[in-house]
Structure I
């Protein structure tokens, strides 16, 4: 008997396995040929090749059709499982039904992205897909791209993500900056001029613990500099510190406006031309056609679109 596990599959016509499946189901050369769209002589020739391959007659003539041998019956279950697996693999990814799905998505974003997107995103996911969970982490862009490539991460959300071969990105929102001061701060009276602004101690959010920011770059371009009185690693501590001090914080507008509703804070325009930043969602091409992943991306995009200010352009790939 031939050990099929030792066979060189490259030398085997795998179409013969489909023929064997049809013969096991129909127990007739004529009916199996009709099922496969073959002529009866072609089917008979394929049966002979199967007998040679397995070293067994496989089917014996009997009244009313063909009688499978013990070897043919032994092959029936593993053959059906193997061909079902091949058909599944060739059929493409399974449809994603959010109402019944059980899946955990890994998303990397800084606390700004979490603050702006997660409350509404979780409400949306929980309503549409109660069995879907989300694991959020903080990664650098380079670390996030490695994890996207390795399949450890589904989405990387954040600013300044340049186009890289093998990765997709989609614009979510554009963020502007505003100045944040405590309510009653003397500098908040009237307009905040450049000199008045620079006379104040500043709070800087530096996730990597290093000085320098878009504000400092813009000031250097006009030959000015500021004093950073306090540098912190996270956005979420900043408004609470500012609310109880004379520090000024140049903050992302969406976050600043949300905290101004909760804390005694006032917002003022930044007294220097200062570019904002764009927040993107990025993913690797390995997940691009995954229906569940596409569903998640669409939900993130829709939530971000809901945060747009009047006049802000539509998001898009």
Structure II
């Protein structure tokens, strides 16, 4: 049994102009100790998917269908009180731009202690919680003496590490990291991602990285899922996806990204723009931008088919297959 399994998840947003098809028929699994990266353009449904896993969707959103199985339990069937016990202790999340979400008038260590006592108050006294925070600071590479400092006394990279420490406070089985290195320079990005990957291996957690930066995902993920316009169009082992992409959108992302290895090559862009998810196109949602599209692409939705091993893609005309 997978640690986390998403089956045929469909999510809609109610708006004044109609319903937004934010996530459509997305399925994937996450094993203990595994890192999964989700990549795609802004607005493709990555963050909506993450919020659904936490049952933190906004009021105008609803799950139209599917299942989210965590350790065998369907999270969509739990009461709010049962789900509250899953959050942080089972699944924790590092939110986008989280380093700016620390309360500026509370000491950083006290904010993490509060999280521990809120979710595990019966198991931890104040002193035990303080000891736990010291251990978490060491784990994420912060000096425990900085526990009593305020957020404004931290650099951006230190605040991001503190937020990761807070997410780890209740020893979750899964961490969801939504753009965990946004607004940080590349050196700090690398340090934080390597630290988080080391923690994943050390604690045997499952990690879901969400990013529009495919290079970030490549560094730390065992497998990669490519999202486009609410659909998961390709998923598989990271090396296989990068070396042998089957979906034209995945290949387009690769071609638009520079590499310091190999011969120089001209970068190419994907023509057009993502569809309006109020009225998504019929068939394959990528067909208006795809150079390989035919009549079947415009009429029928391609299934996510297995090509080799765990490599799956949803395309009527797969590349390199």
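Any read-out appearing in this document is the output of simple, stated calculations on the displayed coordinates, not a laboratory observation. Remember, predicted model here, so these are calculated numbers, not experimental data. Cβ atoms are built from the backbone, for glycine too; each structure is taken alone.
What to note about this one:
- Test item: helix-only ellipticity at 222 nm (-39500 (n - 2.57) for each DSSP H run of 4 or more, over all residues; to 500) calculated as -9000, pick one of I, II: II
- Comparison of I, II by distance in nm of label points 7 Å out along Cα→Cβ at positions 135 and 151 - largest value held by: II
- Per percent of Cα pairs over 21 Å apart, for residues 31-166 alone, the highest-valued of structures I, II: I
- Source structure of the calculated read-out (distance in nm of label points 7 Å out along Cα→Cβ at positions 15 and 239, 6.8) within I, II: I.
- Highest-scoring label, criterion being Cα Rg over 2.2 N^0.38 Å, among I, II: I
- Looking at distance in nm of label points 7 Å out along Cα→Cβ at positions 63 and 175 for structures I, II, the greatest value goes to I.
- Structure with the greatest value (metric distance in nm of label points 7 Å out along Cα→Cβ at positions 47 and 223, set I, II): I
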